[in-house]
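We did not get these values from a lab; they are worked out from the coordinates using the rules stated. Keep in mind the model is a prediction, meaning the values are calculated, not measured. Cβ atoms are built from the backbone, for glycine too; each structure is taken alone.
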Structure P
């Protein structure tokens, strides 16, 4: 197994997570390999608006924030809404290149076969997120979606997660969260979720770091017992 928790307390986390009924995923970078498409779309948006093109590395650090908030940071408050419209047009034109992250279809099928509900919380707009799920074929596994334009406060605020829990009729003790950015983790912890799977390294005892999505299966298999 390639998973680990940051302080080797996996057994305690597993005990803590008994009774899990749903898994809530981030979308971009977690289920779909679309972060580079988002970054390129934002850079092109700035160019079309006559603004200086931001560095790719800087735009990458903003991924996980609500799309409108990214537009404000890159383009300014006055043109943020127009910038987001342009960005979405560019991004949708690139979606022929969108692919599911390695292991995502297999993991989501496993979850549905075992009776877990699946939710997606994304900072992208609903139109964009819905299209991405359709293009990658993951939409058939998703029970509920909360997008950036469904909330007033995006990640790392807990509002998006609490809103999807309301849709699913669940509480924070009924779910685990899976993400690839610090904004995903902070949203989950701010909401009071007890276990978070993170595609990376994060220094918190409630976070289980994994190298790939399929590493989650052994944990979730125990949750369903």
Structure Q
């Protein structure tokens, strides 16, 4: 059972790739309508936690619980769109309203079109609806994928290194957008930009095979600066 003020609970979770365990004894919770940051070294297990929450992989031990079985919108670090394929921002976001995998050029009803329009507006891409993916900057493409997750009615948005490959200005814009989205979404985000993401987050988890939760991101930031966290 998920505690009253939590949206996500990892309880003694273990996951291994063949003989190598990526994470073990992972236990933490994430508050509803909060931003929880996952930070830690490369290979420490942040992406594995994101994939476990998104349902892409299943734990070998323990449980991942979500309040009211809320839908999870997954924003991967990298995207596999073919730049030469004629797909627009609007078509990508509309595909988020489908219950199955992406169906390009499907016929959408009015409600689906309205959901897509609202999602595009929330990520600040009005006027880009008919722009092709090959015409988007890295930041605009990531906003498009986030809008697709919003159009799916996901109550939880999980993002794996959304600020990778973005310049400083684009990353700042992305963080500001995420801060607005938490008014009605629970957000879990993995990032290497420690100072920026910990300034944004409401809570944090230091991940290095195991997990150490922090209710104060600033406390974690100070420990990292002083080289205390291992």
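Between structures P, Q, where is Kirkwood radius over Cα pairs in Å, for residues 74-193 alone highest?
P
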Distance in nm of label points 7 Å out along Cα→Cβ at positions 90 and 146: greatest across P, Q for structure P
With helix-only ellipticity at 222 nm (-39500 (n - 2.57) for each DSSP H run of 4 or more, over all residues; to 500) computed for every candidate in P, Q, -13000 is reproduced by structure P
